[in-house]
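Enquirer: Alright, structures below, take your time with them.
A short reminder: the numbers here are calculations on the coordinates, not readings from a lab. In this text the structure is predicted, and so the values were computed from the model without any measurement. Cβ atoms are built from the backbone, for glycine too; each structure is taken alone.
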Structure I
Amino acid sequence: MPNYDPNKVIVTLGPITLGPDFKKGTFIKVSYDVPAFVKYVGVDGSFVRVKSSDESGKIEVTVMKKSASNDLLSAMENDDRALGTGINAVQVKDASGTSLHHGDQAWLEKLPDTEYSTEEDSVTWNIIVGKLKSNVGSNA
């Protein structure tokens with residue numbers, strides 16, 4: 001019987017393992033910046049596919065505001081701004097299935113916007129990936 005366990009989704013950026021206090025609901029989003037092929041259509045209706053060599057993407061990770069991951073990522077981003085040391089490997093792995101997303105050259109886009117409210121908030125970190133490799137697997 002297939003099972004999915006959100007507690008078994010593991011995110012690492014360099015030496016940091018994020019979570020496990022992710023936001024309820026969607027807490028990770030992986031996306032490519034451009035499609036692998038772009039379609040161009042001529043006036044006569046004929047078309048051609050043009051392959052893009054851009055394999056860059058983004059991984060959005062949302063943790064609770066109380067998460068210690070925020071302190072670790074803030075330190076990483078601040079060091080990168082000061083020293084340029086922020087390029088790391090990144091991996092998102094669903095250990096309860098076969099999905100895997102990774103890249104060898106990834107960095108934090110910027111410090112996230114900060115909000116304060118009367119409820120427990122979350123913080124979304126954007127990780128830019130120079131060359132994203134993905135397998136959208138199953139939990140079978």
Structure II
Amino acid sequence: MDIAVKTGVAKSGMDIGEFFEKCVRYNVPGIPFCDDEGRVLGRISIRHTFKSTCIPQYVVDAAHLLGDDLQNVAINADISEKVLSLPVDDFVLEDMAIITAASPIMKALAIMERYNTGYIFLIDNGVYEGIVTRMGVAELLLKYR
């Protein structure tokens with residue numbers, strides 16, 4: 001699993017801004033949420049965070065009807081500051097796609113499909129080792145070209 005990206009983790013007390021910084025730094029859509037001993041308890045997802053804080057469900061439901069000239073619905077500095085200061089603890093998802101270093105790539109892809117996600121955590125003996133993304137798998141396949 002040389003394609004696993006070793007990222008940081010989210011912990012209790014971290015805010016969304018710190019979480020976003022980690023995801024952007026490592027170019028990943030989510031990271032594990034760990035306790036102080038490093039045990040993975042769940043995950044934090046950029047998609048879930050945006051869905052929970054920035055996009056009302058009625059806007060999602062009407063997305064196909066929306067034009068490009070929307071007024072008064074921008075994410076402004078006030079909203080941005082409020083979202084970025086929220087604690088990550090409120091956005092932890094318990095469901096996680098997990099593999100071990102011994103897992104074949106096909107298993108990783110199959111589990112990603114099952115969970116409808118673009119990433120999976122690599123955890124060996126309870127220790128978080130990194131994240132495997134679909135892009136990482138595509139990059140690996142290109143090496144055989």
Structure III
Amino acid sequence: MREFLIERTQRIEHPLEEVFDFFGDPGNLERLTPPWLNFRVLGCSTETIEEGSLIDYQLRLHGIRIRWRSLISSWEPAQRFVDEQVRGPYRSWHHTHTFDEVEGGVLVCDRVRYGVWGGALVNRLLVRRDLEKIFDYRMRALAEIFAD
């Protein structure tokens with residue numbers, strides 16, 4: 001299976017712990033997701049996010065309702081965490097979030113390796129374009145949330 005990659009890096013001028021804690025709350029994912037996806041967090045298997053947590057979501061993409069389950073396969077507070085699709089629309093989804101403290105703030109990096117049904121053609125015609133929009137929205141939302 002061919003995998004594709006999308007990456008975004010953003011500087012946020014807030015303390016590392018504050019930024020990581022924001023990402024550690026699954027409810028905040030709704031704030032980072034474009035409204036046109038009608039995204040909702042349905043539940044989490046653990047009270048707080050930790051390695052092994054399962055998180056269930058629902059969204060609507062191109063009019064199709066999609067249920068998604070992610071596994072937090074790695075959890076290293078104030079450094080990084082990884083979520084992987086257990087059930088959802090992709091053949092594979094491996095999303096690494098890293099947090100690097102820099103002078104006056106933190107660099108937040110999203111790196112997603114993903115596979116799609118239909119391969120490169122479907123990725124080029126549909127999937128890549130949607131993911132670019134979603135991650136561009138996410139960057140704008142983060143900038144607004146941490147604007148103070």
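Enquirer: Out of I, II, III, choose the structure whose coordinates give log10 I(q)/I(0) by the Debye sum over Cα atoms at q = 0.16, 0.28 Å⁻¹, for residues 57-120 alone equal to -0.86, -1.11 when calculated.
Expert: II
Enquirer: I've got another one for you. Where is distance in nm of label points 7 Å out along Cα→Cβ at positions 41 and 65 largest, in which of I, II, III?
Expert: I
Enquirer: Work out the source of -10000 here, i.e. which of I, II, III gives that when helix-only ellipticity at 222 nm (-39500 (n - 2.57) for each DSSP H run of 4 or more, over all residues; to 500) is computed.
Expert: Here the read-out was taken from II.
Enquirer: On to the next question. When Cα Rg over 2.2 N^0.38 Å is compared over structures I, II, III, which one is greatest?
Expert: Between I, II, III, the highest calculated value is found for I.
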